[in-house]
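Each in structure tokens, the structures are laid out below.
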Structure 1
Amino acid sequence: SEREVLADPQKTLDWRDAWSAEAESGRLKVAFAVRDWTACGRQTVPERAVFESPEAVARAAGELHTWRRALERASRLVDGE
């Protein structure tokens, strides 16, 4: 929010830059939006992370191994093993 930007501009820039770096790395898709704030002017800020699959969420969270293990166990339950 504009209030948060005004309270700590450097923290806001660091936050925005971290999300931009993630988007540029290709590890994560990030949707950005333009905000027109009275005191801060027009700013492009990250709006949301976009994931193509549950596996992509697990990868971004550093839990890909756990996700794959859960899938394997679920498959065994369904297959009756």
Structure 2
Amino acid sequence: MKITNRERLAQDGFVLIRGLLDQRIEGGNVMAFDVAEALHNIPCGQNDFTEKMTAERLIELGEKYPEHKQLQRLLGWIATDL
């Protein structure tokens, strides 16, 4: 698994978290915490371990919240077939 654009993943993720906390996006505080927990290890440099861990956590969230469109968009920044 590889994150195709870390900066965009982080930006989109933080916008999602803010929307969840402000209640502009459906999902609530628990989901905001889940997203924050999944994103907190986004690697700054080349770190295959934390990149894989971040991708795996986001995929797990996608399975936990399969109907959530904004979260599913975050998964677009992860390439799983490499």
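Every number in this text was worked out from the coordinates using simple rules, so none of it is lab data. All of these numbers come straight from a predicted model, not from anything done at the bench. Cβ atoms are built from the backbone, for glycine too; each structure is taken alone.
Brief remarks follow.
- Among 1, 2, structure where distance in nm of label points 7 Å out along Cα→Cβ at positions 35 and 67 as derived comes to 2.8: 1
- Of the structures 1, 2, the one that -17500 was derived from, the read-out being helix-only ellipticity at 222 nm (-39500 (n - 2.57) for each DSSP H run of 4 or more, over all residues; to 500): 1
- If Rg and Dmax of the Cα atoms in Å is computed and equals 18.5, 62, the structure in 1, 2: 1
- Ranking 1, 2 by mean count of other Cβ atoms within 10 Å over residues 27-34, the structure that comes out highest: 2
- Looking at relative contact order in percent (Cα under 8 Å, 6 or more apart) over structures 1, 2, structure 2 comes out largest.
- In terms of distance in nm of label points 7 Å out along Cα→Cβ at positions 3 and 59, the structure with the greatest value among 1, 2 is 1.
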